[in-house]
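Input: structures, listed below.
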Structure I
Amino acid sequence: MPSATFDTAFGSAHVAWTERGIRSFRLPGGELPAPEPGPMPEAIRRTLEKSRLHLAGTPQTFADAPLDFTDVSPFHAKVYRALREVPVGSTVSYIQLARRAGSPGASRAVGTAMAKNPWPLLVPCHRVLTERGTLGGFSAPGGVATKVRMLDLEGAGIDPLAQLTLADARLGKHIAAVGPCGLELKEPTSVFAALARSIVYQQLTGKAAATIFARVQALYPDGLRADYTSRLDDDALLGCGLSRNKLAALRDLGARAVAGDIPSLAEARTLPDEELIATLSRVRGIGRWSVEMFAMFSLGRPDILALGDFGLRKGFQKLFELPELATEAELAARGERWRPFRSIASWYLWRAAELP
């Protein structure tokens, strides 16, 4: 079967087709099948161009996209055709979609159809929510985080705080008491600069760390640059207040960045969470927690939950009135409710940790 990969703002996607139309459409993320060369019909070429525009932030309609329903059951085909009529910027519940497909009471079967959808985006399963208005699942690559991103670019107005409140009443009550989320993105000039700051700040109070970091920055005439690190002598860096362990970590970070072992900021934005953690954790002095904080505060990733963070576990203990400090397993289990907004949930847990 002829197929092709093509670039989008979300990454590389994949499409396969027959003479009847598109047989499968895969969103970016994960390993894609190898392309099989073959002539691409003009109607499919137009659909791919529209998908590029859509994922780049210019919403399109795909009601005329040619789809091959050969391997699709009659019920699923009926559901998919009903879903194709849900316009950009709108959402529908599983129950509502079952009614539209002429099968009221078949909401569970509709959920199965969504999980097996061969054409995510073209058949917009990301527009299907639960009856309560929560996001529900999304079987395409990237999971619910991709679903939120797609709904956002369509202007569907998904409110993270409302979603968290619906998913977890106890957390929702705390959110209402605290007020708007104050999580701020602090975009660095480079991955090197962000991790250098992380190294300096480790195990220090905020004021002391800021003083030392300012001294280190002053040694760099053109801003924190990896290639300049090797020119600085040990005494100058130690004189800023760095320990020898932190000096060694900064040296290792600089050398790896110059050698190309550290991704650029643009590359870091495209790496999955676990791959980013594995890559950056190779740097001396940089562990999982440091990378998670980088992903949350520098890259603005919305679904980070640092299970080893003492403040989060303490906040969880206070919020849920546990007799002892929450375990990582307890935090992880409850955190499943907060996907894909666990970074925001984390901010509220940190606020809970400050409670008397």
Structure II
Amino acid sequence: MGASATVTVSLATAPDAGQNTVSSVCSNAPSFSLLPLLNGTPDAGGSWTDPNGLPFAGPFDPAVDAAGTYTYTVAGISPCVDASATLDLSIVPAGNAGLDASLALCDGAPPTALFTALGGTPDAGGTWTDPNGNAHSGTFDPASDPVGVYTYQIAGTAPCADAQAALTVSVDAAPDAGSDAAVSFCANAGPQGLLALLGGSPDGGGSWTDPNGNAHSGTFDPLVDPVGVYEYLVPGSGACPDATAELTVSLVTPPDAGSDAVLDLCSDGAATALFGALGGSPDAGGTWTDPNGNAHGGTFDPASDPAGNYSYVVAGGLNCADAQATITVNVSPAVNAGLDGVLAVCDDAAPTGLFAQLNGTPDAGGSW
């Protein structure tokens, strides 16, 4: 009779750690599991070691973990040996376009480099686009470029995406205080508004200070306000500083023709200088006109000049009107006692009137 024996055969599933893989990751990627990067169909539940051979629990954080060869091992069940696969992982530096920022400029400011206005520490060498999506040089000119969002882009190296940062550019209206000017007023003029006397086209609503640094209304009164430099200031807003302009104010001494007067003369009087008959303290060098409006020498001769109003005018010059005063000249007829005469009478003659014995044409009514 024959003998028999039974052999029980069992098969153990060999572990699968996947296939050796080379991969790269961007330095700014979020933390992730390494297992999906392995080629093949690796079993889950294995263990990792880092490039230094130390256990690595994961997940992988590009910001803190080192690049290099990571080994994945899946333990085998006897009689199967352990399976392992390697992941050669490199880290590609991400581009840095900086941080979003804003830039406020004043109208009239010089062209400005946008790069320096970005936040953070952006990489140089990127490209700019304007608010309309057109390529831009990266130098903003307030005189010609549109305001809005300018985009700075650094091209990424795979697997890194392009990096972008947005710079919002605004332009504030510059205040206009006009331009410096100088003006002279006549010392006897009325109050004068200063704003219209500045050069250019200054904005209204600013403030004035006088030559002593005190606040001023902006209306100059020659009778009370000091001469000197008056400053006009229009406050700036946003990125724009205050604007100022200076108005230098001086006064011109007005002419003085004296005051009106009356001059009474006798028809047989000597020629008289009219200037000395004026009231006040008139300036010399003026001109005279007679009652008929004709030029006159200023010396009145009763024998030839007509009586009436004689006008004295002193020219005003810069910003001052002419000054005028009037002398009213009255000429009274001279009295006439006649001419000497000689009368011879007999001592027994009748009384004789003496008046008829005078020569010439004596006025009656005199006394003897």
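Read-outs throughout are calculated quantities, based only on the coordinates presented, and are distinct from any laboratory measurement. All values reported here derive from a predicted model rather than from experimental measurement. Cβ atoms are built from the backbone, for glycine too; each structure is taken alone.
To test your reading of the models, identify which of I, II gives -14000 for helix-only ellipticity at 222 nm (-39500 (n - 2.57) for each DSSP H run of 4 or more, over all residues; to 500) when calculated. Here the read-out was taken from I. The greatest value of distance in nm of label points 7 Å out along Cα→Cβ at positions 52 and 276 among structures I, II is that of II.
Given 0.80 as the derived value for FRET efficiency 1/(1 + (r/R0)^6) of positions 228 and 292 (r between Cβ atoms, R0 = 35 Å, to 0.05), which of the supplied structures I, II does it correspond to? Considering all the candidates, the number was obtained from I. Among I, II, considering only distance in nm of label points 7 Å out along Cα→Cβ at positions 4 and 260, which has the greatest calculated value? Top value of distance in nm of label points 7 Å out along Cα→Cβ at positions 4 and 260 goes to structure II. Across the set I, II, Rg/Rh (Cα atoms, Kirkwood Rh) reaches its highest value in structure II.
Name the one structure among I, II that distance in nm of label points 7 Å out along Cα→Cβ at positions 36 and 324 of 5.7 was derived from. That value comes from structure I.
Consider the structures I, II: one of them gives 1.00 for FRET efficiency 1/(1 + (r/R0)^6) of positions 284 and 316 (r between Cβ atoms, R0 = 30 Å, to 0.05) as calculated from the coordinates. Say which. Corresponding structure: II.
Given structures I, II, which gives the highest value for distance in nm of label points 7 Å out along Cα→Cβ at positions 44 and 332? Across I, II, distance in nm of label points 7 Å out along Cα→Cβ at positions 44 and 332 peaks for II. Between structures I, II, the calculation of mean count of other Cβ atoms within 10 Å over residues 180-187 yields its largest number for II.
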